[in-house]
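Readers should treat all values here as calculations from the given coordinates under stated rules, not as data from a laboratory. For clarity, every value in this text was computed on a predicted model and none was experimentally measured. Cβ atoms are built from the backbone, for glycine too; each structure is taken alone.
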Structure P
Amino acid sequence: MTVRRVLLLCLFLGAPLSGLAQGRVEHVVVVSIDGLRPAYYLEPDRHGLQVPMLRRLVAAGAFAVGMQSVFPTLTYPAHTSLVTGVPPRRHGIFLNEAPDPELRFGLRWYAEDIRARTLYQAAEEKGLRTALVFWPVSLGARADAVFPEFWRGDRDDPKLLRALSTPGLVRGVEERFPDFWFDTPPNTQDKDLAHVAVYLIQTLRPHLLLLHMIQVDHVHHDFGLGSPEARQAVENADAQLGRIVRAVEETGLWERTVLFVVSDHGFAAVERIVRPAVLLRRAGLLSADEHGWVTGWKAATVCGGGTCEVLLEDPTDGAAQKEVLEIFSPLPHDPASGVGRIYSPEETAALSPDPGAFIILEAAPGFHFSSAREGEVVEPSKTRASHGYNPERPDQYASFLVAGAGVRHKRLEKVSLLDIAPTIAFLLGLELPGAEGRVLRELFGSGRQARSGAPH
């Protein structure tokens, strides 16, 4: 360890920093670890985790016992709320999948679909440098550097992402990190996403950096809570987080940087999968070919984890409305159906921005939904854990940690995911007038504060 790093570590452990009061916050780094549960930094020993960076952030920065996400607790709507400070009904991204049952492989990739002002738009207007690394709904976003979250699931995906990223970005990362390789999710490696972020910190020095790491989420889906694979993914994410912090410190930016480490949702164990579209197909409200692709519909579903939206091709079709309600209304009274709650048309209109949205189904504990149109309605699930349920459920709480310039050492019981964007706007002096969340002013300023050295 160098003398300089020892001195920085001593400062981090002992000396107060009034960075915010002195106007020294110039950079914000947001690291989203998709699916990271608060328990992993609140009780790492209980979960058998070696997570030195998360431990140090808890010891020296601010953190929450839980962060309430948005409804539904899914990746794309939550990440869009993280950068807008408004719920899905306002920003327009309600599910991961597009609300079009005839669209094949249609995730909400495109930044132009966001209906609310984003942090990176506000930063660009102020002349600040911005970088988005695998951030959901970022394809086509205007920023100084964009490595978008996008794939088609075939061997040409690396070429596709090279073409869609900021010109020269992928080549620069490849030259600096010879082991860099983009593989299609769920095989995408967090180390490669961290490679991109580290490269941008070293070369662009963005005022706002948004990084989305995904392995924790995919491994929890596939192997479940408490699995060895889940522990390994969390520990790897912690290691990549450490690389980000070191890169900020080594470029001399730490004393002017605030780091947010967040997630988008928690996880719940599941045992059975439910396919509501099969019921619509049996009722003649939906038709599909031998591959399950929709060929015609009066009613259809778009699902994600614990939430399933029932759409009507013609929202004024009274007969279709009646049939849909007759099919689904009895299900919450049958524990075997897997449907725990139905949101009425009025409730759905208040929650979803999607055209044609009629009702919303929420899965019962232990169940999750699929948009598939073939197979049994309910059967054992290969997926071990899921999310997308009501954000008020404690098992759906997301993670929240913050450290850096002017950050006080503080434990919060609960914050809202909608608070992140207005707080970042406050730090960087950005205009985000439509945000519904509040600025977490209590984390900054005088009192016991985070230290000026990076948490190594």
Structure Q
Amino acid sequence: MRFFRHDIVVLDKILGSLMTKVMTNVTLALEKYLRDYAEPEAQSLDLACSVDEKSYQRCIVIPACDEAPDFLEQFKRPELMGGCLLILVVNQADVSVGVLPRNHHLFESVLQSGSVIYRHLTCTLVRTAACDILLVNRYQTGSEIPVKQGVGLARKIGCDLACALFVAKRLTSSWVYSTDADAVLPEAYFRHRVQSESISAEIFEFHHQDDGSDVAQATQLYESAIKYYRQGLAWAGSAYAVYTLGSTLVFNISAYCQVRGFPKRAGAEDFYLINKLAKISPLSFNPLIDVALQSRVSERVPFGTGPAIKNILELECPGEEYTYYNPQVFIALKQWLHFLAVDFKKVFFSDNNSIDCLLEQCKSLAPELLAAAEHIGFNSWLKHLLKQCRNPESYDKNTHHWFDAFQTLKFIRYLQANYYPPQALKKCLRHAGECFV
């Protein structure tokens, strides 16, 4: 087909108009999020932004609770932090007795590390030699975090501020980096390019530093378990086969606003955010960026890495006694996902697809799979599917949204509790090497 100059000009105008409309809709959606769902710090940031016109190429958000200021040393490297804004949310729960000394020491250390550009409500912008730090005070009396909202609210405050800066054109990148105070970032951390603009989030590789201590050895066991779980999900064909760690995450601002930000929870906030992001657009795992995490026992959250390591340390012989999911649960998961994607889908779009016929098809499943499916509410979902689903694309979307990371975990835990008891982790890893290929 031949195009003349006039045709190309017209086509450019049409594409330009479409792009403008798309960008306008995105901006309106971001503004709606900030207006209706963002935290007060972000909603009132316009006044603060008007004081200083500097814009940033990217930003990174860190919640800090009871942390010494040592972790900030890495952010003094201009080669790492050039053009970057660090949003640091110093926080503690409202049930704490008095201000945690290390919180106050951290806050004051940042103030003394550079010059204060402005203050507004709980936010203070500090300009240092390497980067600007937007410091958020959620630790002093009257500004503490509600105990049930914990680290989830702390992350949400920081990320909402990043969204506000983006809308105000003070942040040029539409991607926000999320990490923790115990993370050591590699030199290439900010130099990487997100693998695809169509994804909602990218999750990086990680490893824990090993100093030979008992804590480090326990942490290595837990790390092996997390990586084994992700590997099992990936082998089974799950779309949710990524680490759900808030310290290894970069997400798209538009997708973040669509799912209304980090859940305000005292733990697992990263799991639930990533689970929601996966339903907006695909997730991507980037093994080339490897974030180092400190090995330590922590009681900052009620579950997760810190409590898990503490439990491992209580074992008499952790290397022998620490157990995890039996490899059989991933074999069962693979069979279940294939059933949903192929066998059941075929019957669903056949002429004989009454609910009775569909349930009859399920009887072809192994007994443990059928029991696990009933446990996670398959029958109720099927009734919903019959009302809502009209084509294969809709079926795939409904299945992806229903059998998400949380349902996957429930499915696996049911199989573990009733059919496949946990095994020693070292045995699981050995079997994984044989099976997950």
Structure R
Amino acid sequence: MNFFEPKNLNLASEGGKAVSEFPILYYLTACLYFIFGEKEFILRLLNVSIVSVGFFYLFRLLNQFFQSITYAYVFSFLFLSSTVLIYYTNNYLPDAPALGFTLIGWYFLNKFLLTKKHKSLTISVLFFTFSSLLKITFFMNPITAFLLLLFFFFSKKITSQEFKKTLLPFMICTFILAVWLIFVIYYNNSNQSTYYSTTIHPIWTLSHKTINDIWKYITEFWYTKYYFQTTFHVFIILVVGGLISYKKIKSELLFISLFLCVGSVFYILLFYKMFQDHDYYFITLLSAIFFLIVASFQGIKERFPKISNHLLVKISFLIICVLSLNYSKLKLNQRYTNNTDDISIIGKKLTTIEPYLTSIGVEKKAKIIIATDLSQNGGLYFLKRQGWVIKTFSETSQTEIKELIDKGADYLLITDTFPIELRKKFKKIIFQEKGIIIVKLN
């Protein structure tokens, strides 16, 4: 189990070698597999734990800004009520834990600003580094944090000596990320891997029609998965109130929210294409949304203390929070209930097939071709073996299969109607049950 030799089950690249995010969570999960066995809940539990700790520190941070435990609770749960965030928190992608690490980083940065203890800054940058390694787009957070400290230095809120001490942690963070990015590009190129997206997909490379189509996806389809519509309306009202009360906003909150918003605009422009099919790209924007709303409400609270502290106002926010959480619950139920599509259907087909493979002598090291499978690794995951996937049968399928046999394919697993031309060519059928056909190729 080599940490610096990550692989996919799909052998489209050399030996399946491919990498994107820093695989620390996957490696830790693999280590826990040795203790508890291969349990899917382990990685889910890791992600849930990281996000939970992140929101605990967000709560503490909000309590410091608002000086109100009620509003700290309400806004923490209101921010958490994003359907997309909750869904991926209980899943396998690194975006949600990256956000969790980011929130921890911001708490300790604020603690450093309050106490001037270098230990807090070191912890802050450490978690910012972890978040950026998991998802490089979260690097906008440590960049903003450093610019904030630079702003404090020029405004003489921190001394020259204190500022100099902040340089080394951020330099180390940037160096680690640069080294990892260089490794990712080198590793993927040397192994002919194109599986992971390691480049930008900017808006200016798209046609006007494509831009409009993606915008429709965002505003007409994904929009309802991001947050409860009323929650969005509340956010907009708070931002308008924040603009009116901007002079009352704490300088650090105003600075952070502005720079994270600028960073988010660049992020959207650079990765606009990805927002069509990937709802989890929204998670990167959440830190900017959180700080924008927090800054706005803090300004409103300072300008209108009697109104903001009124019991009816607090109850109103609490009701919206409960409604938002309930909305997320309903959306999550819909998502888990309607969880079969053209890509995920392979899971239903192959969920129980792995024990049969072992019983008929298909070794763990055997390489299998799955035809057809629209996912990259989904079918292979249920087989617990490496191999290749053929997305559709066509006139070139025989040629493609022959090429894969030359690359070492041992078996062909058919999940669709067995074409006559393949039936004539491959006669060593060793398994045929439940709509699945397995052919021995050598």
query = Here log10 I(q)/I(0) by the Debye sum over Cα atoms at q = 0.14, 0.28 Å⁻¹, for residues 174-221 alone was calculated and came to -0.59, -0.99; which of the structures P, Q, R was it taken from?
reply = R
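Thinking of P, Q, R, which structure, once distance in nm of label points 7 Å out along Cα→Cβ at positions 166 and 206 is computed, gives back 2.1?
Going label by label, the one that fits is Q.
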key: Read-out helix-only ellipticity at 222 nm (-39500 (n - 2.57) for each DSSP H run of 4 or more, over all residues; to 500), computed value -9000, structure in P, Q, R   = P
ask   = For structures P, Q, R, which has the highest computed value of distance in nm of label points 7 Å out along Cα→Cβ at positions 262 and 278?
value = P
ask   = Comparing mean projected area of the Cα convex hull in nm² across P, Q, R, which is largest?
value = Q
ask   = For which of P, Q, R does P(r) over Cα pairs in 10 Å bins from 0, in percent, for residues 110-285 alone, calculated from the coordinates, equal 8, 27, 32, 24, 9, 0?
value = R
